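S.K.: Next come the structures, one after another.
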Structure P
Amino acid sequence: MPRTLLRAASAVLLTLAALNVPTAHADEVTPVEVTVNARAALAPVPETGIGTNHAIWDTHLGADESADLLKDAGMKLLRYPGGSYSDIYHWADHTAPGGYVAPNTDFDTFMRGVRRTGGQPMVTANYGTGTAEEAAAWVRHANVTKGYGVKYWEIGNENYGNGHYGSAWEADDHADKSPAEYARHVVAYSDAMKAVDPTIKIGAVLTTPANWPDGIVADGDAGTWNDVVLAAAGSKIDFVILHWYPGAFDKTSHVPDLIQLTRRQIAKHVGSGSERIGIAMTEFNTGSSSGGTTTQPGALAAADAYATLLAQGVFTVNWWNVRNGIGNVTQVEGHTDYGDFGLLSSGTCTSDGSVCEPQLNTPFAPYYALQMVSRFAHPGDRFIRAATDQAKVSAHAVRRSNGDLAVLLINTSSDVSSPVTIGYSGFRPASGAPTVLTHTNGATSITSSATGSATSQTLPPLSLTTIVLRPAAAPVGLPGAPGQPTVSDVADKAATISWPAASAGLRPIVKYEVHRQNGAVSEQIGETTGTSLTVDNLKPGTPYTVNVIARDSGGGVSSPSAPLTFTTGTPASSSCSVRLTKQSDWASGYVGALDITNHGAPVNGWTLNFSWPRTWQSLGSGWSAVWTQNGQDVKVVNEPGNGSLPTGASTTIGFVGNYSGPNVLPAVFTLNGTVCTTR
């Protein structure tokens, strides 16, 4: 800066100081605005929500200290016998040919630990080298002979990794490695196991959207792994199994689409009643190759992912795993990261002995993250919408059955304490300092204090903070929540929403309001005195999540109904139609074809427009037209040879679409400004 400007700046500062005018400082931080909407309900917190994996090669699997530590972390589900070992493990003689089985890790020892922990078990039956009869005998031993009441049974582990798509890490003795063969055995396993105990729940392995080999159709298959398995075995299963190792700390935004695409696949192949099929994330770890698996960045990502997955209706998320062993050692945010995917230290050292993990059973940072989630979201609570206006802080919220509200705030900033201001809709907090739970970078426990206010807090760098709030006044005499809404007659601009009536409180119910979730803000889109409403003025090809609220004669309102999510279509008839087909897919991109048909007056020269639904999608290349992309918007203009479309004529154009997250396909296309029918 020139010296004359420095003198001028100094003069201004002196003048401001003389006038006692406050000046801005370089280290001032703009407060993060947090919005919490108690009228925008999401999924309830399941009993089995927070879980982890146990492995039979872990010598300490059955130790009381292991069970007690997991209990203190709030673990509600324990999975056994451990990832890919499941497909080589024979429970009756406690062997795993080709692998190491530690002493004191047999099934009965595992169950003793489960009971001490106070959670539920999930067992993975051996598909790779086992049989349906062996699995049925395991059910008999567990639930008939021993009376353990094991409810959840998976059929195999990551069986798409058997070499059918090229990579092979999963044991599979079947000559046929196809998804059709796996589906046939899922049916056989389900029949044999439920013949022993019809109350059990059977899970089938699926690929996770946008994660290899999702979307790939192998030679000889009728479709993708998920298409084939769900079509053949959907009627015989009770839940589906996903695994997710995002490899980065910033992928939580993928979760809603990841789960919604899975639900669409289930609904497509199972049809009526498909909502009975749950979704379990039986292996999850941030899996970052850049480090952070045992330090605070991984912990923050873990808490964010768990809360987001559970809010989307996943009934369990299982960390990989309790103990794993030392890996690539790095320094992350001022602490040693041991590259260990476990929650607890195994006390192991690098091969040259130069670096050793902390003492056996020392909790790593992700342990405290899951402990924080368990203290934030209790079984029976219901997630509600929460959002922030700055990416460095994420927010989640739940409403407790007693009327309390809890807010989880995650500050990913490495060196900045972030002030936050919190606004509430549909909830009025009590005055006074709330209970605040905090975990900071390098801390070895979660602290509790009464500090700040319901509307103002300061988040330490790299921290997890839970604020527990009581309502200003206990709700008395309000209507009950309306029942689960359903949707019918979905068109391009309208849909009919129906719901079971709410129970009246002290005053009669006078109307129901339908509210759309728009981020963390609710927008009322209609009301009625009945229990069904046709909502119009909707946008074509747009997803909507709505809740229904009952209002009584005194203006009192109920808690919101469970959420309903649906997507509008495109016009039933139009002067144009477009069909999008995927001709090939390689789990990060695909070749697409667009068939454009003119149903109106002859067209001489056309422009097709559409938008990528997500920021992680893009145009790789295109042909048979001139393709351009601006932001998420794609414009396609005819070439000289295909610009003429007489009435009834069609043309086909192609493109390569790239994606690095769940691939939600474009659904709305306009031809010369007219919205086409998407076929």
Structure Q
Amino acid sequence: MDTSILIIVFAPLLAAIIGGLGNRTLGNTVVKSLTTGALFLSCILSWPIFYGFLTGSADATVVPVLTWVQSGTLSFDWALRVDTLTAVMLVVITTVSALVHLYSWGYMEDDPDQPRFFAYLSLFTFAMLMLVTADNLVQMFFGWEGVGLASYLLIGFWFKKPSANAAAIKAFVVNRVGDLGFMLGIFGTYLVFQTTSIPEILEAAPAVSGATIGFLGYRMHTMDILCILLFIGAMGKSAQLGLHTWLPDAMEGPTPVSALIHAATMVTAGVFMVCRLSPMFETAPIALGMVIFVGAATCLFAATVGTTQWDIKRVIAYSTCSQLGYMFFAAGVGAYGAAMFHLFTHAFFKALLFLGAGSVIHAMHHEQDMRYYGALRKHIPLTYWAMMAGTLAITGVGILYVFGFAGFYSKDAILEAAYARGTEMAMFAFWAGAFAALLTSFYSWRLVFLTFYGKPRWIESEHIQHSVHKTPEEAGEDTTGGYHPHESPVTMLIPLGVLTIGAVFAGFVYKDAFIDGEAFWAGSIYFNAELIHALHEVPYWVKLTATFVMILGFLTAFWAYIKDTSIPAKAAAQLGPIYRFVYRKWMFDEMYHYLFIVPAFWLGRIFWKRGDVGIIDRFGPDGAAWLVMKGTAAAKKLQSGYLYSYALIMLLGLVAAITWVLF
């Protein structure tokens, strides 16, 4: 295993370095082959490790790489920790990343900067692998910041596009806010435990339960403070309510980037961190309550926004935000296995939905507005069936005790765990999650109906008509305006096929290991056997809740977008301000603009105009320049140019010097 894990982690880094430095010198094909091959190698080596833990034939291990820091009492090595939790993340990251690399062969075929793009993808994957294999908090922070850097590079990949640059900066800045909390949490943890080693911290955490620490002038529970600070970092990285605003804007990057960020890497880092430190969080009841509330609120908020968006990628982006909320409140109620199960299944069906959306966008000349789609199922049938599989998985379609798609098992387990927990906060999460499941079904089927059913509305898209250089008049009797959508190339369809298999079967195959597998999770996360037993004993109506709301959401979407297409416009008009409020994403961007950006610019202008220009420049460089100018003007008057004047001045100076010496 030691050699395998070293190859899994460092092969993407090596490929990124060679591809990035070689760039156009090596050429598109060489760099793409190198980076994609490295990821498939990592993927192939990851699955046996996962199955080793699944079957119980593998043991947790730590593979040392090098001695990193030795400074006083602070000492830690760079080591790769491999246990069940790591193994799950390895297969998720490497599988999705390898498929995204392959998919990008077709999607980015016409881009002139392909080597740079593929190098960034591999760098992103390496950073995430460093994060999930971390044996200490500093190493985790290294990977944490690494995915932040790589996401900035990828979101702003098309740097000549102003909106892409703005989105990249926004993602970077918002994540810095969360990372401040994460850094303070790491500093505080070291202060309390005198180590950054994760196993040592988790072992010592129960003994610190109940202890207090001075914070902001108050005595507060130590573990609550530490876990809340660490969770703030998770809120930024995993786009939870308040620090979520960067995630929808990240859609400005190429679609493969969206799939990689939203399915397997950056946004799951926060969930992974909470599960990794679950024994620590279990000693912090206030922090766990915060995790439940923020997760449930995010789940509900993002689902409402997703129902109103027209951009196909933004709908799926808000879906990701909502699904991450499920994962967090699952962890908050103590069902860490269910949280990781949903992370695992979500990786397959969300990557499938994003890459499927990319295939649709590719077929529609990069048009992303669903109002200009329609009737595409006959033109791109393979993409249609892949998107159908992803939709069935995310909405949780299944028959109890028989078979279900991936989300049927993981999402239902989360709702049942919240109900079984029974606390007020957990019940809030249950009902918020149930309502969000209804909205999830609605906006997911809305996307399918607008994209693949109804009449072809491409003729109304100026973008598409401009791309094919045909007006409706030039197209004659052709009602499509002269454009016919086409299926994506095979390099884009193969990843869709593989992910479809995961979206269909991942939940059914692995449900027992992830939800009930106390032996499977032993030593890697906190496993609450009592809660899992109670989860299976909830009333029958609780088990059917997710299915009921899924059907209700489907019927609502079917009626509004197939049977009577006038309903959405009427509903929007009747709801008026409420619809506009939700459509504008609950006005978070506007609120942050006036709360933070406007005051920051105002303060900046004061420091600039009055401080820098008015004081520093005036009395500093400008003042010195003024003195020099006046001094030279005065000195200039003494320079007559006549020899006798200089001789007189020298004589007077000599007389003055002699007088000084004598008297």
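Just so you know, all these numbers are worked out from the coordinates, no wet-lab data involved. Bear in mind the structure is a predicted one, so any value in this text is a computation, not a measurement. Cβ atoms are built from the backbone, for glycine too; each structure is taken alone.
S.K.: Thinking of P, Q, which structure, once Rg/Rh (Cα atoms, Kirkwood Rh) is computed, gives back 1.00?
M.R.: Going label by label, the one that fits is P.
S.K.: Still on this model: One of P, Q was used to compute FRET efficiency 1/(1 + (r/R0)^6) of positions 231 and 631 (r between Cβ atoms, R0 = 35 Å, to 0.05), and the answer was 0.05. Which one was it?
M.R.: Here the read-out was taken from Q.
S.K.: The value 12.2 for mean count of other Cβ atoms within 10 Å over residues 63-70 was derived from one model only; which of P, Q is it?
M.R.: Numbers: P: 18.0; Q: 12.2.
Checking each candidate, the match is Q.
S.K.: helix-only ellipticity at 222 nm (-39500 (n - 2.57) for each DSSP H run of 4 or more, over all residues; to 500) computed as -5500: which structure among P, Q? Please report the intermediate quantities before stating the final value.
M.R.: Working: P: -5500; Q: -22500.
Answer for the origin of the read-out: P.
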